[in-house]
Every structure is written in C-alpha cells, then in structure tokens.
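Some structures are shown below for you to check.
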Structure P
Amino acid sequence: MNLFNQALLRLKPALDHISVSDEFLEVIRTPERVVQVAIKIKMDNGRIRVFDGYRAVHSTLLGPAKGGIRFHPSVDESEVKSLAFWMAIKCAVAGLPYGGGKGGVKVNTKDLSIGELERLSRGYVRALWKYLGEDEDIPAPDMYTNPKIMAWMTDEYCVLKGRKELGVFTGKPVSFGGSLGRSEATGMGGFYVLQTIQKMTALPRSGARIAIQGLGNVGGSFGRIAAKEGHVIVAVSDSTSALYREEGFDIDAILAYKETFGSLRPVEYKNSELVEVDAKKITHEELLTLDVDILVPAAVEDSITEHIARDVKSKVIIELANGPVTAAADQILEEKGVIVVPDVLANSGGVTVSYLEWVQNRMGMYWTEKEVNEELKKKMVAATEEVWEFSKNRNCSLRTAAYSTALMKLYRAFEECK
C-alpha cells in the first residue's frame with residue numbers, strides 16, 4: 001500500500017462518528033491536482049542535470065491550497081499527495097481558510113553548492129508558477145528548505161508575474177515580507193496545545209517531566225518554552241544520540257552548543273560559560289519508553305511502533321513530528337489510556353503563523369511578535385478545545401476527534417457549494 005492510501009485510512013475511524021454523503025467521500029479522497037515537472041539545472045561544472053519536481057493540491061473547499069515544499073531524496077508523487085491530504089485536514093482542524101497542498105523536489109541538498117541550490121529553487125518556480133498564487137496555492141518551507149529558499153522562490157515568482165505578490169509564499173525572511181514569530185511557531189503552538197490539555201487533565205501545570213525526541217528547530221523551540229514555564233526536560237535526542245538526566249537539562253545551553261558545534265552535548269551555563277555536566281547516554285528507543293509525564297516525538301514519522309507502544313509509560317504524547325505514531329501503535333496507546341495529541345492539531349502552529357504572515361502580506365500591515373503569538377494562542381486553544389470536546393462527547397481518541405471535526409467542516413463547505 002502506498003503512502004497516500006495509508007493516509008486515507010486515517011479517515012475510517014472518523015466516519016464511525018459522523019455522517020457524510022458518499023459523493024463527498026469520493027471528492028475528499030481524490031486530489032484536485034497533481035503536477036510533475038522536470039527541472040533542468042546547469043550545475044557548477046557546466047553539465048545539465050534534471051530533477052523531478054512535484055506539487056499536489058488536495059481539496060480547496062475551504063480556501064486556497066497551503067503546504068510546504070521539501071527538497072529530499074524520498075520525494076515522489078505518493079508522498080506529496082499524502083502530505084497534501086494531511087494539510088487539508090490540518091488546516092480544517094486549525095480553523096484556517098485553506099485547503100491542502102504539498103510539493104517538493106527529489107534531491108539531496110548536501111550534494112549542491114549554494115549557487116546550484118538557488119538555481120534549483122528558482123527553476124522549481126519557473127516550472128510551476130502558473131499553478132501558484134495568493135488565492136490559488138501558497139507554498140512554505142518544509143524539509144531541507146528554509147526562509148532563504150522561500151525568498152528566492154518569491155523573488156522568481158514576482159519577476160515572472162511582473163509585480164510584487166509577497167503573499168504567494170510564506171516562511172520568508174522577516175526583511176522580505178516574513179512574519180515575526182514564524183520560526184518558533186510550530187514549537188510555540190505545540191506548547192499552547194499542551195497548556196490547554198493541562199487544564200483538562202491532572203497533568204501538572206509546572207514541573208512536568210518531559211522527554212523530547214528530536215531537538216531540532218521544532219523540538220528545541222518547544223523545549224525552551226516548556227523549560228521557561230517551569231517544566232523539566234529530562235531527555236533529549238537528535239539523529240545521532242540520546243541523553244537522559246534525572247534533574248533535567250539546561251535547554252538554552254544545549255541548543256547553544258548544538259547551534260555552534262552541530263552536536264548534542266550535556267552542557268549548562270556556569271558564569272556565562274558552557275560547561276559539561278553528567279548525563280546518561282541512552283538509546284532512542286529508551287527515550288521513547290521513559291517514565292515521564294509528557295513525551296514529545298519531534299523527529300521522524302513512524303518512530304513509535306507497535307513494539308515500542310507496549311512499553312510507553314508517558315501519560316501524554318504531543319506529536320510535533322508528522323506521523324510519529326503508527327496506526328498499530330495508536331490502537332495500543334489508546335487501549336493503555338495514553339492521551340495522544342495528533343500531529344494535525346499539535347504541530348499546526350507553523351501553518352497558523354504562515355496564515356498570519358499571508359494576512360499581513362495581503363493587508364500591507366505587520367504585527368509585533370507579541371501580537372502574532374497572541375493570535376497563535378487564540379487559534380491553538382480554540383482548536384484544541386473543539387477537538388477535546390468532540391473526543392469526550394463521542395468517547396473517541398483525540399486523533400479520531402480531530403479528523404471528525406475537520407471532515408465536518410469540509411463537508412459543510414461541500415454542501416454549501418453544491
């Protein structure tokens with residue numbers, strides 16, 4: 001079964017709790033558009049290479065498509081179709097006036113020079129610009145793309161269009177129409193979700209023990225905010241190692257070291273200097289099965305498998321990565337009473353601030369970081385409360401509740417447009 005069909009299977013539990021028409025299901029299971037292009041780029045050595053590029057749009061019932069562009073060797077048609085579907089669900093869960101989109105290029109960016117990367121970025125836009133637009137399809141950064149790449153793409157689009165249209169891409173540098181607060185938005189949004197869940201459960205408001213798998217931008221932002229609010233980060237990991245410390249880590253120090261040296265080390269600040277502290281090296285699997293209050297998978301998909309789920313001891317899982325819990329593991333966790341906050345809710349802070357960036361571009365008026373975070377919090381709290389209420393009323397998991405509420409929003413739009 002390909003990735004797209006696996007994604008559609010997430011709809012099945014939701015359909016036990018809501019009533020929609022067969023014609024709507026036929027529509028929502030089918031992408032509106034999938035485009036594949038050949039991007040011809042002159043490399044630094046003068047040779048021409050051809051890269052496969054993709055862009056998928058899944059359901060624009062609620063508004064223009066929204067979704068990232070990734071540069072990665074795994075990119076193919078099935079992947080972008082499945083991710084566009086998830087974006088359609090995520091935007092509906094978050095209450096945003098967007099459909100789902102996703103795109104990418106099959107490439108290993110580590111093999112490219114900075115000049116080759118720019119030519120590839122601009123080449124992607126030249127191949128697909130007629131399908132993009134502020135009211136049509138609005139890309140953003142994703143895996144191995146960043147604000148600089150969004151700036152190149154936006155500039156290329158504006159040249160081709162013959163006018164400034166900064167709202168066609170989000171996740172841009174602040175100096176080029178980007179929004180304050182965008183880089184921390186996914187982690188920040190995840191923390192607002194956690195705060196809302198804390199009010200509904202017996203989770204401690206402060207002093208909760210947290211393990212974070214994947215201390216990148218998202219996991220790092222979440223960890224920094226959680227520590228500032230009085231929680232204890234007892235375990236962290238990156239792609240190469242995992243660390244545990246009973247008394248907790250100085251997240252600011254660890255992130256500063258990682259940014260400078262590119263590796264994970266157990267350090268803390270002492271007299272403004274980074275000094276190493278004692279910590280236990282553990283395996284990635286051990287991190288996922290620690291006895292903690294909150295587990296935050298913020299790395300890769302399918303990291304919590306059926307095998308690992310049986311040993312999970314955390315009370316709550318906040319899915320900051322996309323698809324970190326397999327379907328089989330999901331069922332085991334639900335039976336164990338673990339609260340799993342699904343990715344389509346937990347990590348929707350990024351697309352929410354992308355929406356706020358788009359609004360600012362359209363208005364020509366820009367907000368302070370405090371104002372952006374206030375708007376982000378309002379939307380994340382409202383979405384979490386809606387999903388939580390549905391879950392309690394229908395006695396179903398938060399994932400099923402999230403998909404159910406999203407489908408109902410899409411279905412109402414579908415019926416109104418008939």
Structure Q
Amino acid sequence: MSKLGKIKLPHRKHTAEMKDSRIPTPSVVVLPMSQYIGAPAIPIVKVGQTVCVGTKVAEADGKVSAAIHSPVSGTVKKVGDFLLANGKSCQAITIESDGEMTMDPGITPPTVTNAEELCQAIRESGLVGLGGAGFPTANKLENAISKNIDTIIVNGAECEPYITVDNRTMIDGAENVVKGVKIIEEYIPGPQQIIVAIENNKPIAIKKMTEAFAGDPKVKVVALPSEYPQGAEKTLVYTLLGRVIPDGKLPSDVGCVMFNVTSVAFFAHYLETGIPYVWRTLTVDGSAVKSPKNVTAPIGTSLRDILTFCDADFDNLGKVLYGGPMMGIAAYDLDAPIYKNTNALLALSKAESLPKKQYPCIHCGKCVAHCPMGLNPTAFVKAMKIESKDERAEALQSANVLSCIDCGSCSYVCPSRRPLVENNKLAKNDLRATLASKKN
C-alpha cells in the first residue's frame with residue numbers, strides 16, 4: 001500500500017493567502033434532508049412557520065444521521081421533494097429570509113462536563129465531517145470513547161487542488177483549533193497521542209500549528225509529502241501509523257479516530273456560543289471565476305448567489321463542481337444549494353468543460369499502479385459487461401469494488417482518458433442494489 005496511490009497534482013491553491021469573505025444574506029435557502037453520510041433528517045417545521053438563525057428545522061433520523069438548523073431568519077415556504085446532485089431524491093425545506101439574521105432566542109452554550117455530554121452536544125449541533133464525505137461527527141466521538149483508541153488524527157492534509165479552507169482554518173483560526181484539541185484531550189483522555197497532519201505545501205499552516213502546540217507534549221504536528229490522495233482516510237492512517245484499515249472497517253477498528261481540522265475548530269466555537277452548524281466556508285475557484293475567494297455562506301445558499309459574489313463569468317460557464325477536480329460532483333442546476341459538507345465550488349469554462357476524446361484501453365496498468373487501494377479498475381469495466389446480475393455481482397465482489405474510495409486517480413493517469421472512476425461508481429451502486437435485493 002505504501003507504494004500505491006501516490007500521484008503528483010498541480011496544487012492551484014490560488015486562495016491560500018485569502019481570508020474568508022462573508023456573503024450577503026441570500027433571499028432564499030434550500031436545505032436538503034440528505035447532505036451527509038447516513039439517514040436523511042426528518043423535517044419538523046411546517047409551511048408558514050417563522051424560524052430564526054439556529055432554529056432546528058429537522059431531527060436526526062437515528063444514530064447515523066444529523067440534525068439540520070436554519071441558517072437564516074425568515075419563513076418556511078416549502079417542504080417537498082428535492083433532487084440531489086448525485087441523482088438521488090430526498091425532502092428539502094425552503095426558507096425565505098427576512099434579511100434580519102435574527103438569532104434563535106433559545107440558543108445557549110451547551111453544558112458539557114463529561115464525554116457523553118460532549119457527544120450529545122455535538123450531535124445537537126448538526127456537525128458532520130467537513131473534509132468531504134460528511135460522516136456525523138458525534139459518531140466519531142462515540143467511537144473515540146467506546147473503542148480502544150490510542151491515536152487521534154486531526155486531518156489538515158487538504159490534498160485536492162484549489163481547496164484552501166482547512167489551510168485558512170489553521171492560519172486564521174489557530175486558536176479555535178487548539179481549543180478544539182484541548183476539548184478532545186479533556187473529555188476523551190484515552191488516546192496517548194494526537195497527530196495534526198498537514199501536507200507540506202502549506203508552510204504557514206505548519207508553522208502556525210507547530211507554534212500553537214509547542215507546549216503540549218501529547219500533540220505532534222506532522223508535515224506530509226504533497227501527494228494525492230494523502231488526505232484520504234485509509235491513506236493517511238497508513239502513512240502516519242503504518243496501519244491498514246480492513247475492508248468494511250473504520251479507523252476506530254485499528255485504534256485511531258480521525259477528525260477534519262475545521263471540524264475540530266468548530267468544537268470550540270460551538271461550546272462557547274451554542275450556535276449550531278449553519279454556515280459553511282468553502283473555496284470558490286476555477287477558470288470561469290474572475291475573483292476566486294474563500295467564502296463563508298449560509299448552508300443552503302444557491303450556487304448562483306455564491307458564484308455571483310465571486311464574479312463568475314456566466315456567459316463562459318461550462319460546468320460547476322461541488323468539491324475539487326478529482327472527487328467533485330457536477331451540479332445540475334445553479335439554483336441548487338451548497339450542503340453541510342461542500343468544501344469548494346469549482347466553476348469551469350466552456351472550453352475546459354468540453355469532453356475529451358476517449359481511446360481504447362492500452363493495458364498499460366497505470367490505473368492499477370496508482371490506485372491507493374490496490375484495485376484493478378479494468379476488472380470493474382469487464383465485470384459491468386456481464387449480463388447476468390448475479391454473475392456480475394460475484395465478479396464485482398471478487399474484484400473488491402466496494403473498497404474504491406472514488407479518488408479519481410485511475411481516470412487522472414489513464415492515457416486513453418477512460419471514464420474509470422465513473423464506471424467504478426456505477427459498479428458499486430450496481431453491486432449494492434443486487435445485494436440489497438437479495439436481503440429483501
């Protein structure tokens with residue numbers, strides 16, 4: 001594994017030296033009930049109801065889920081079906097802002113005196129992992145308490161091109177990162193070490209974090225090579241600790257728990273203010289953006305509002321991605337909203353968005369050599385051509401397709417420009433559907 005998945009990408013961190021800019025209050029926000037890993041939240045408001053900033057509008061549905069709060073004050077205008085960027089549907093709450101940004105009067109800092117109360121507080125905040133996938137943070141905290149954990153990893157790698165949100169958190173919000181780590185140390189005393197992991201293309205952040213934790217012997221700041229996908233969970237655990245996370249398992253199963261650095265900084269802010277997770281900071285960049293920025297916006301703000309704030313060239317706009325160029329998902333509508341886990345919007349020009357000509361596979365093996373999971377993407381392509389559903393599922397399982405992390409390295413290195421990562425995603429969905437049908 002140590003020799004796999006190491007590719008060099010252009011950094012393009014154009015906004016690395018830019019503090020975040022707060023967007024004007026949008027007139028409308030749309031809050032999908034599914035914007036993280038886990039069960040969709042359940043709406044608890046009705047059309048016509050008045051809400052404030054921080055008012056809970058949806059309850060978590062079970063343990064692996066997250067509450068959703070209003071990021072603006074105003075009136076609920078709609079509760080109905082919504083199409084997500086990944087093609088799935090869920091309910092969404094549309095709120096018309098009154099422009100006042102009135103804070104919910106019931107917001108107070110949570111009472112936290114032990115680990116269980118910390119988990120409950122973070123669960124109530126609606127926080128999910130802010131590095132990409134969006135796994136509910138309270139669940140990670142519970143794993144850190146209940147399992148035999150020796151290491152906490154604070155992930156500041158931020159290995160995708162363009163994105164600089166975590167970098168700015170470590171520079172501008174160093175105090176909150178330190179406070180967040182102190183909270184972990186106080187309420188989750190089990191782990192013997194805490195590692196703050198940062199790619200070495202962020203020298204200012206490394207310096208800030210090293211100075212900030214100089215007096216804490218339990219915390220170690222580690223500078224990592226700028227190689228993709230360094231920040232991926234399994235890759236980072238192996239790089240730092242030499243531990244392999246088995247298929248279908250979590251970092252907690254090998255003695256560690258990982259938190260995104262911006263998530264950790266939120267711990268401090270929330271415990272001090274009681275304001276739930278309602279605003280998202282994201283990088284806005286790309287060839288169709290005239291003024292790249294790090295932007296802080298209410299969750300649910302439309303892509304159109306954010307791109308307008310960054311002076312996007314709408315006449316030359318070809319494609320908009322949620323996230324970076326490697327793992328980003330294309331948006332289907334500029335009126336679609338940003339989610340809890342949207343760490344970037346990448347707006348590409350028409351010329352850059354044109355599909356590139358594809359060629360037949362030349363069996364060079366580059367996709368295999370550069371896969372961080374040691375997989376063979378061409379085996380998934382072959383399997384997907386099998387007509388029999390059961391035989392196809394057997395072939396995909398044999399090729400271990402569910403271990404794919406959608407990093408996009410295979411597509412990036414393919415000289416024939418094959419849509420390998422797209423096929424990987426289709427293959428995983430196909431296998432999951434087949435397995436689910438057998439259970440029912």
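When helix-only ellipticity at 222 nm (-39500 (n - 2.57) for each DSSP H run of 4 or more, over all residues; to 500) is computed for each of P, Q, which one produces -14000? The value was obtained from structure P.
Among candidates P, Q, the computation of distance in nm of label points 7 Å out along Cα→Cβ at positions 170 and 194 that gave 2.3 used structure P. Can you say which of P, Q returns 1.5 when distance in nm of label points 7 Å out along Cα→Cβ at positions 82 and 218 is computed? Considering all the candidates, the number was obtained from P.
Comparing mean count of other Cβ atoms within 10 Å over residues 266-273 across structures P, Q, the highest value is found for Q.
Read-outs throughout are calculated quantities, based only on the coordinates presented, and are distinct from any laboratory measurement. Bear in mind that the values here come from a model prediction, so they are computed numbers and not experimental data. Cβ atoms are built from the backbone, for glycine too; each structure is taken alone.
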